[in-house]
Structure formats: structure tokens, C-alpha cells
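Listed after this line are the structures, all set down as C-alpha cells.
Just so it is clear, none of the values below were taken in a lab; they were calculated from the coordinates. The shown structure was predicted, so the numbers you read here are calculated from the model rather than taken from an experiment. Cβ atoms are built from the backbone, for glycine too; each structure is taken alone.
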Structure 1
Amino acid sequence: MRRIHVIGIGAGDPDQLTLQAVKAMRDTDVFFLLDKGEARSGLVGLRRDILDAHLPEGTYRLVEVRDPERDRAAGGTAYSPAVGDWRSARAGLYERVIAEELGADESGAFLVWGDPALYDSTLGILEEVLERGAVAFEYDVVPGVSSVSALAARHRTGLNRVARPVQITTGRRLAEGLPDGVDDVVVMLDAHRAYERYTDRQGEDIDIYWGAYIGTPDEILLSGPLAETAPRITEAREEARRRKGWIMDTYLLRRNPRD
């Protein structure tokens, strides 16, 4: 039976790999790498660096395939169908490479940024492949250090405060409003700088802890009162995007009650 490891590899630093992740990597015959195009070639390079740091050369094969294009202009009611179409295209790609590149008794692996259980589509896509019934395999999941936990560690802060909740959401949801009853909000996948909407909230004291390319040599960290720090984040973010062609950032918004 074919076997698949879904391995969380942390936010980019090869030292963030767990012993469980290294063990799973050493049990892998074929690594499937998704190429997201020239602008994001560094993502493939970082995965190769991780493999070089932990595995002897010549003990595994690499299969590199081009990631299907996603309609990123789709918004509103068209957003979910566009994501669904992209995930189905990915499922077809995964189905093909597993069937063609992985022997009947071999192990393959997908190296997932951060943790596979947090805002990543790999597990859902593999389930869709199995439901199609064209190729059979077993799979397991190795948790990883998420960008959320890495962000908190790099800023030397906790995600929540005593007896208070924390919520993890997306920039798209944050643009609809800060959640009620939650003062610590982690935001991921914010392509449109939703934090800027909250820089002039009267009567509210909000701090931001922001990080981009966390765990990599290009890491950028900024923190402070939101009203003062947001312009610096926007400037750093746009400069980094121009320089690298892509950006991965995460941030924590923290409301401080005035009482």
C-alpha cells in the first residue's frame, strides 16, 4: 500500500523541524514539491534547504510539479467557488503524481509550511483524492511549528491573556469587523492590509505584533501601538513584496481595555 506523510515543517527555519518530522522524512522515498512560479521559487528553495539539512544526499527522489493557477481576483460570492475549483485542480494533480511517481510499496511526502492543521488545504485535498477512488494510499500527519506560534515566540509574547480567549482568522474576515468578545486576534492571509481599518478607532487602545517571512533569513518583525506602527508595516510590506515578488505575513492584534 502506498503511504503518504503530510509533514509540518515550521515557518521556514530548518531548526524548527521536530524529531517526529525528521523521522517521517527519513521514511520517505519521494517528496512532492509544488512550484508556484518564478516569483515564489524561494519557497521551493527553502524546502530543498530543509531536505539538505536533515537527509543524506541520494536517499530520496524529488518530484516537482507546477501548482494550478487560482483566480485571486474572485471576490464576494465568487470567492468560495474559485477556491473550490482550485482545490479540485490540485486534487487532480496530486492524484496523478501519486499514481505515476509513487511505487506500490513506497512512501511519499508533502512538506507543509507551518502546521498542516492550520489554514492549509493539503489534508482536504488528499481526502478528495481518496474519495475519487482512482488511487489508494494511507496517510498520516506530522504537526509542525505554525507561523502563529513562531510569531508569538519571536515577539516574546503569549497569544492569549489570563482567562481570555484568542481567535485566529483571516484578513478577509477581519475586514468585516473585529470579533465581539475577543481582544486577542491572530490574522493570517491578509492580502489587503485589513489592519489599516483599525488605526483610528476612537476610544480603543490596540497593539500589533507583525512578522513576515518568519523563521527565514528575510524575517521582518515590527510591533507597537497600531496607529503608530501600521504605516511602518505597510511600507516594509510593500518594499518586501517588490523585492521578493511575494510575501507571507502574520500578525496579532491586541485590544487593551481602558479600565
Structure 2
Amino acid sequence: MSDIVLELADVTFRRDGRQIIDGISLTVREGERWALLGPNGAGKSTLLGFCAAVTFPTTGTVDVLGRRMGRVDLAALRHGIGHVNPRHPLRSPLTVREVVLTGITATVDTPMRWQPSVAEVARADAMIATVGLAPEADRTWPVLSQGERGRALIARALVAEPRLLLFDEPTTGLDVAAREQLLATIAGLDRTHPGVAAILVTHHLEELPTTTTHALLIADGREVVSGPAAAAITTETVSAAFDHPVEVRHEGGRWTARSH
């Protein structure tokens, strides 16, 4: 069986006559941890929509988990994709455990008349422990910090046992301590979920986990560079992607960037 989890082939996307994505290709394999980098407006969210099986390209093909978009039930396909979005639109005072269980039903709220099985509750509790939130399992969403919510959403994404994890700017709104805790949680997935492929979207190099293996840099909807992270994330490529002279450093597994 192929170890390819996601394959975008020469995808484009146009909206209102404007070219937002222009001929990008990407192949993600099991266990790879990709960073999707680029300035605001580069097309990162649109590209992530393809990966999440929620947006169709104008041209090109998208194969997710071995299935081609346009030839398969997307709702079923999405059950194999874990999506971590810090802007999770939950309005109900669910507990951490209940939020994580909505990852099984792929809904924002608990479906009416749905009862999780004993095994599903046990799996949710295991994922809550994995992200370090076991003591908070019965606390409700409104009283959680933004960092705790972020870790709960990772547990929610993991509980459905996905093959692909998508992180959409997961450290948005976090202070430094909460950001580092969340990045440590993401890095820990290398140990607990080594076969899962992941894509993390950000425009800050400081927000990349130490476990990042590959990177795709885009600007104006086009690929700047794609490949192993150490070769792809450099002073030259980042300066080109952000159209600004920056110096990139890589120390202790983490990247930093500052203006020349």
C-alpha cells in the first residue's frame, strides 16, 4: 500500500476572476510533518481547504487518503482528517471530554440522542491524557484558557484516529508560555502518533515545532520552495516568500527570523 496520504497535482483556484492558487503540487507521506509558510494573503487557507477536503480546486487534482475529490463522499473522507482550528465555533458549555468526543461525530456540538460507547469515552480520555489535560477533563469550554482549548482541540482531532492532521495557525492568540506548551504537545505526537502525517499553517517561523520535517513556502499563490525543512527554510527562501530581507536561524530544532 502506498504511504502517500495527500497529493495535490498542479492545483489552481480562482475566485471572482482572481487567481488565488497557481499551479501548486504537494505530496505528503505517512509520518511527515509539513509546515505551510507564507505571508498573509498568499493562499495558505485555500490550500489547506483542499487538504481538508472542503474546497475543490478550479483545476488540478486532489487525492486525500487514496481517494480523489470529486469521486468520493467527502463527509466520509473527512473522518480520516483531523483539523485543529483555534477559531473553533463552539458556543455550548461542553466539558473537555464532550468536546473531544465531538471529534468522533465530526460535529461542533454533541449530536442529539447520540451516546458514546464505553470504548469511545475511554479513547477520548486517553487522548485527553496524551495532550496533558487529564485533570481538566470535566471543566467546561468557557472557563478554559486559550492554550487549554488548543490542546483540547488536538485531542479532539486525534480521537477519530486520523491519518492526516491539519493545524490552522494553532498558536493564534497564545502568550509565549501557552505557545511553547502547545508546540511541545504537537512535537510529542512524534512519539504517540508517529505514523500520522501533519500539515501546520503559519506565517511565523517561531511557531514551527521541533519535529517539522518538510516545508512548502508560497507567495502570491505560487510555490517558492518545497522539500525537507532544513533546505527549504533558509534566509534566501523566506526573504523571497515574504518579499522582505530577513535572516533565518535554525538552532536547537527551532527557527527564528529577523530583519536584516
Suppose Cα Rg over 2.2 N^0.38 Å works out to 1.08; of 1, 2, which structure was it derived from?
1
Per distance in nm of label points 7 Å out along Cα→Cβ at positions 142 and 246, the highest-valued of structures 1, 2:
2
Label whose coordinates, when FRET efficiency 1/(1 + (r/R0)^6) of positions 134 and 230 (r between Cβ atoms, R0 = 35 Å, to 0.05) is calculated, return 0.10 (choices 1, 2):
1
